[in-house]
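**Q** Listed next: structures, encoded as structure tokens.
Any read-out appearing in this document is the output of simple, stated calculations on the displayed coordinates, not a laboratory observation. Since the structure is predicted, the reported quantities are computational estimates derived from the model, not experimental observations.
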Structure 1
Amino acid sequence: MAEYKHPEVLVSTEWAAEHLNDSKVRFVEVDVDTTAYAQGHIPGAVGWNWQTQLQDNVRRDLIEKQALEELLGKSGISNDTTILLYGDNNNWFAAYALWQLKYYGHKDVRLIDGGRKKWVAEKRTLTTEPAKVTPATYHASEPDESIRAYKDDVLATISKKKGVQLVDVRSVDEFTGKVIAPPGMSETAQRGGHVPGAANVPWSQAANEDGTFKSADALKQLYGGKGVDGNGEVIAYCRIGERSSHTWFALKYLLGFSNVRNYDGSWTEYGNLVGAPIEKQV
């Protein structure tokens with residue numbers, strides 16, 4: 001992992017296994033399938049439900065600072081805890097949780113490379129026993145807006161008020177407008193297509209077959225081939241901000257782009273905006 005710009009934010013399954021009993025480390029599982037944790041998880045890991053615990057249950061937004069403090073405190077996490085995140089689907093929502101933790105200023109949070117898929121494939125220990133947690137006190141920082149983009153930032157790129165590289169990390173069918181959302185997904189929009197000027201680099205292309213991230217050279221070729229080189233501001237988006245968190249992680253930490261933001265409003269917001277221009281390729 002030394003080839004990455006910030007290899008410290010990614011740990012191997014071997015490293016994770018060696019720190020199962022480290023009192024300074026808290027494992028956290030965040031899955032697309034919210035039932036997966038109960039079926040078996042890494043010993044000592046707590047499970048976070050992305051639908052009920054990482055999103056505001058009344059308005060469509062991230063949880064507020066106080067809610068995050070309560071979640072982390074109940075999870076036995078204090079400000080100096082090392083958080084190891086992992087999950088199914090190549091760390092899809094684990095990356096979303098990491099982005100949100102960085103938004104509120106947690107210093108030491110990392111992904112387990114390969115996530116749940118690699119851990120299970122290697123036949124490492126799983127348990128259905130709930131984690132033993134001693135509640136802690138947590139104090140979050142004010143939001144770091146430098147890593148979050150909003151609809152006005154995206155609209156400004158279209159009007160050429162800002163020189164920004166837009167990266168749409170959804171599937172090709174979503175990008176072209178053939179479909180509005182993947183099958184079975186409830187969050188949707190009125191229109192299909194993409195933000196004008198956006199490059200399409202599906203998030204899953206950043207991962208190897210075993211769920212680990214591709215090498216730095218492969219990532220440079222992947223994004224550079226679509227004109228996403230980090231020379232200026234980059235904004236990544238998807239449907240609700242989870243897949244784009246995975247891409248944000250790769251661009252910011254693995255490739256070291258200095259100014260990359262995640263537009264978590266993504267297509268469910270933009271695709272419903274009155275008067276917002278779109279492009280389709282169907």
Structure 2
Amino acid sequence: MMDDDLMFLASYAMIKRPKIPRMVSYDSGSQERITEQLVSLGIKVTKYNVDIDEYKSFFAKARYKQDYPYYYDFNLPEKSLEHYVCAKLLDLGDEDIYIDIASEQSPVPEIYSHLFGAKCYRQDISYEPGLKGDRIGGDAGNMPVPSRFATKLGLHCSLEHFEADSDIAFIKEAGRVLRPGGRVCIVPLYLAEFYAIQTDPLVAVRDRVVFEEDAVICCAKGWANRHGRFYDYLHLAERICSNLGTMKMTVYSFTNPKLVDSSCYLLFGMVIDKPAK
């Protein structure tokens with residue numbers, strides 16, 4: 001047995017139960033079954049068919065290859081699709097004040113500013129604390145900005161990394177930060193048929209990650225991330241829906257991401273709307 005196999009097994013043994021030694025996976029019926037579960041709780045689900053030609057136009061105008069040649073070069077079709085879909089669902093325009101949540105080194109603020117004329121900020125826990133120019137440093141669940149600061153918030157492959165109750169804190173904070181009529185878009189929204197947290201056991205053990213007792217821990221060898229939350233329909237209702245206050249939520253089920261590229265895996269997204277009054 002190879003050394004990396006032994007290291008995985010040793011780390012896996014230290015992960016709390018229940019656990020399985022693989023990534024979260026789907027079969028051909030998973031998306032439909034998850035949709036049915038959501039609808040059974042009264043959660044609104046809308047099917048979304050990506051306009052492939054419009055996506056291609058967005059990709060070209062965003063100049064990923066020319067201006068950001070090393071950005072997710074191993075996974076650019078998926079990331080650019082997330083950016084396109086988020087912009088569409090947010091209905092971005094030149095009157096918007098947009099915050100890119102958990103932005104890190106993403107080119108999204110520049111792209112959205114250039115293509116849609118929005119005034120863009122980037123937020124990340126790794127930035128220097130406070131509001132510095134267009135950077136918002138600190139916890140997404142406690143942003144150092146005034147109430148009603150922004151009109152639109154976007155998360156691209158981000159919410160799943162919010163550990164413990166930080167996903168709940170963010171939803172509540174979004175209600176404070178958004179102006180009336182504002183909107184949040186989360187793509188992908190990671191859902192599964194059971195409540196799961198995906199992790200790389202080597203990273204989780206090294207970093208002493210604490211997992212929720214009711215989550216199945218899906219141990220993904222070589223994934224190199226510490227935490228990826230996959231809601232089932234009950235936990236989505238408990239953690240997200242019950243903390244919306246007066247805001248309303250719609251889940252989007254994407255029908256044709258594979259037509260963008262066979263590597264694309266976008267299944268679900270979510271839009272949260274704050275009432276105009």
Structure 3
Amino acid sequence: MYQAKEAGKNAWSVYRPERDASREMITRLSWNDRIARAFEKDLWRLHFQGVYHAGSGELSHLEVLIRLVDETDSSRLIMPGHFIPYAEKTGKILDIDRWVLRQSITLLAQRPRMPALAVNISGRSFDQPTLPHFIADELERQGVAPARLLVELTETSAVSDLQDAERFIEALRRSGCSTCLDDFGTGFASFAYLKHLKADLLKIDGLFIRDLPNDRDNQVFVKSIVDVARGLGKRTVAEFVENEETLAMLRHFGVDMVQGYHLDKPQEMHPAAGGSAA
């Protein structure tokens with residue numbers, strides 16, 4: 001049906017799987033070229049969103065988020081959901097991750113009063129055994145204290161390759177950087193993996209936070225994550241906090257840090273960043 005509609009509607013079509021594959025290949029190649037041009041033309045931009053202490057409301061650190069300037073319309077920013085999946089398939093994500101890390105460390109070096117930055121790393125990148133050395137070398141070269149950099153990796157990617165994730169986290173811990181398991185709770189038997197993954201923070205998946213006041217099951221699950229994390233000496237972060245009722249409930253549960261549109265929206269010129277991120 002979709003292939004017939006794509007051909008102009010008012011027609012019939014015998015389904016051909018190779019048409020889907022070829023279209024996917026063309027799209028992937030197109031994004032591969034666009035990502036390469038983004039490096040050539042300096043089209044990447046960093047945005048920042050604050051992460052706050054739940055109890056005091058004070059800023060803890062900033063999460064770094066990447067955006068892509070549309071080369072056909074410089075006033076338009078392309079969100080990562082459009083290009084990250086293709087970057088991961090083609091391997092370009094390795095270049096993107098290193099660019100974000102280098103830019104973030106440079107900002108920390110240039111702005112001594114800037115709070116710590118949290119940078120998201122793809123599963124493809126922590127498969128690279130040289131990445132912890134790259135991070136440590138950049139921090140040392142630019143004179144930045146490792147404690148000012150927090151590296152986030154998703155629980156799903158970590159669990160899919162547990163041994164690499166363990167080595168990656170341990171190497172970062174030795175260099176003095178903190179680590180965070182993002183989207184925590186999405187993986188099967190999440191708590192069991194905590195024995196192996198020595199991350200410092202657990203960021204509770206937004207799926208459990210969005211409708212927290214009205215979902216009893218999510219309340220039980222979030223409270224359990226907080227209790228287990230505290231017992232293991234880890235701190236918790238709740239993302240997608242979008243209203244005061246959710247914030248109050250998270251405080252009651254003992255969540256350490258909170259993040260979301262109710263508190264702060266991602267922006268390039270974040271006051272705490274001390275200037276433009278470009």
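**Q** So P(r) over Cα pairs in 5 Å bins from 0, in percent, for residues 51-114 alone, computed for just one structure, reads 3, 16, 31, 28, 17, 5, 0; which one of 1, 2, 3 is that? Spell out each step's value before the answer.
**A** Numbers: 1: 4, 17, 27, 28, 17, 7, 1; 2: 3, 16, 31, 28, 17, 5, 0; 3: 3, 14, 16, 19, 18, 15, 10, 4, 1.
That value comes from structure 2.
**Q** In addition: Name the one structure among 1, 2, 3 that P(r) over Cα pairs in 5 Å bins from 0, in percent, for residues 123-234 alone of 2, 12, 22, 21, 17, 12, 8, 4, 2, 0 was derived from.
**A** 3
**Q** So relative contact order in percent (Cα under 8 Å, 6 or more apart), computed for just one structure, reads 25; which one of 1, 2, 3 is that?
**A** On the way: 1: 21; 2: 25; 3: 18.
The read-out was computed on structure 2.
**Q** Upon calculation of Cα extents along the principal axes in Å from the atomic coordinates, which of the structures 1, 2, 3 produces 57, 43, 41? Each step should come with its number before you reach the end.
**A** Numbers: 1: 52, 41, 34; 2: 57, 43, 41; 3: 61, 49, 39.
The read-out was computed on structure 2.
**Q** If helix-only ellipticity at 222 nm (-39500 (n - 2.57) for each DSSP H run of 4 or more, over all residues; to 500) is calculated from each of 1, 2, 3, which structure is the one that comes out at -7000?
**A** On the way: 1: -7000; 2: -9000; 3: -13500.
Clearly, the read-out refers to 1.
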